[in-house]
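The next part holds the structures, each set out as structure tokens.
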Structure I
Amino acid sequence: MHSSVLLDETMGLLDPQPGGVFIDATLGLGGHTEAMLEKAENSRVVGIDQDLEAIAIAKERLERFGKRVQIVHANFSEIKRVAADAGVTAVDCIIADLGVSSLQFDSGLRGFSFRFDAPLDMRMNVESGGETAADLLETLPEEEIANLIYGYGEERFSRRIARKIVEKREAGDPVRTTKQLADLVEKAVKRSPRDKIHPATRTFQALRIAVNHELEILGQFVADSIDLLKNEGRLAVITFHSLEDRIVKQTLQRLAGKCFCPPRIPKCVCGAAKIVEVLTKKPVTAGDDEVNRNPRARSAKLRACIKL
């Protein structure tokens, strides 16, 4: 059974209490929800996920909790609507684990991993009808592809990769599979054998973020979550790369009263207001034991706050 990253640390910061109302905004395979329901008697969890395959597995895992858990097929950005539909007006704890689940990475059909040759899809919600990663590479101009890979993947060879993608497209053979893209990036980048990560890792990350609009909705999600919390309610967010972590960090800092306006502006216009206390001055990261058990935990960062 899938084990959630930083599970003990997350439960310690959230401190779910008996009779509480909790939201798992990224249910995945149900690890955080299971831990909260086990720790807090007579509690209730509303679980949100956009992946129907993950929801099916989570339902089976959580079946023993009966009506204590309610699962909704939606994106975490819809947390306020989901809460309202569930009759929830004030929440004790909210957790969001923003990583791609092992189910998605290990699937040979979804296009998240270059370990399998699969259609280049990358949609977390395949029912959405939205553009796939292959669609983006087939339609975006070269400059936009380069900017996307650089901006979301922090890939310094983004222009070289974009050029190769467009050259292949113009030759009548657009990139449509994970193997095609991984091979193309590997030839374009030519990294040193000493590099620990595959040369296509950053490009795949960038496309996944773009396809699912992950960064565009993150800051508002944090603010919406805090709106839903009761006084003394707690929010915990786990991120897996620097762009996500920066958004969460800065949003929490602003909501803890830190002003991000330029120093010459006489009045704050960034919306800073002290409505939370940040519980993690530095992000919590996985220890060596957890990283050895689950190498994907290496990049996980956990931040949390309490509503004042």
Structure II
Amino acid sequence: MQIVRSLDEIEYDPCSCVTLGTFDGVHLGHQALIQTLIRNAKQRSGRSVLLTFEPHPQTVLRGQPTLRLTTEAEKIAALEESNPDVLFIIPFTMELAGLPPEDFIRQYMIDQIGLGCLFTGFNHAFGKDKQGTKAFLEQLSKTHGFHLQIVDPVYVDEMLVSSSQIRALIQDGNVKEAAKLLGKCYALSGTVVQGKQVGEKLGFPTANLEVDHPEKVLPTDGVYAVYVKMKETTYSGTCNIGFSPTIKGEKREIEIFLHDYAGDLYSETLKIQFVERLRNEMKFNTVDELVEQMEQDRRNSERLLSQSL
């Protein structure tokens, strides 16, 4: 996959099959669209070109960070798994946001890339004031002579697969359902930082995780069964997100207990994959009750993770 960030880097090819979108999460709906694009490009002896935007358009339009399922690096890695010919990452600016959709398609796709076929999702709209609708694209394809194909939506358990739906599920703690729509467990990465070492004193040494990207969606407070990848090794684990009310925590933290690991984790980079939510965060009357529940959480987590293998 060739990654480009300006039109000067792309050679003109009139047989280009193109799609565009934010592709946050690169979920099953995105994957279906991309595979349709790549399959048709091969049939037409052309090339597959994905156009996406960075930073996230809503971050620019609203002037504040937008919660995301994937960082730029995570999105690139996920798109690379589909192996399109070209990934064009377009710098999103207010100037670009004000460009009418017809001008965008002509300047970027027709004149520079070489638009032979455009693939888009059933409800995708883009450009200034979301003018780039299905009806608009159908008329434009006739005017400029390119083929247009609208790709059908993807449903899982009668639920429409969309980035907004997945974000809502994760924020509600329903990471198991979110994984069905993503096609994989929701994950986030971070660096282990110094904590209060309360868990170690209770017999459950935990790693306090500082998330690498401030725009990443976080699951709601609670206890989760997770996989933890460190370097090339994956461990089973239990993750608590919240304020640790029993020990009067002062700020929201992400704490991970690795089931079969002993050693110093400070400054290590961990990737956390959320498998299932075990329970709400709770305040216990005594520390002994907390320790008893933590042991039960560990057993429940191990059981769930053994079943997911």
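Please treat every number below as a calculation from the coordinates, not as lab data. The shown structure was predicted, so the numbers you read here are calculated from the model rather than taken from an experiment. Cβ atoms are built from the backbone, for glycine too; each structure is taken alone.
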Source structure (of I, II) for volume of the Cα convex hull per residue in Å³, for residues 168-239 alone, computed value 125: I
Label whose coordinates, when mean count of other Cβ atoms within 10 Å over residues 8-15 is calculated, return 12.2 (choices I, II): II
Ranking I, II by distance in nm of label points 7 Å out along Cα→Cβ at positions 176 and 256, the structure that comes out highest: I
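Could you tell me which structure in I, II was used to calculate helix-only ellipticity at 222 nm (-39500 (n - 2.57) for each DSSP H run of 4 or more, over all residues; to 500) as -12000?
That value comes from structure I.
With Cα extents along the principal axes in Å, for residues 48-135 alone derived from the coordinates and found to be 43, 28, 19, which of I, II does the value describe?
Details: I: 43, 28, 19; II: 32, 30, 24.
Label of the originating structure: I.
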At a computed 1.9 (distance in nm of label points 7 Å out along Cα→Cβ at positions 24 and 184), which of I, II: II
Winner on FRET efficiency 1/(1 + (r/R0)^6) of positions 160 and 280 (r between Cβ atoms, R0 = 35 Å, to 0.05) once structures I, II are ranked, highest first: II
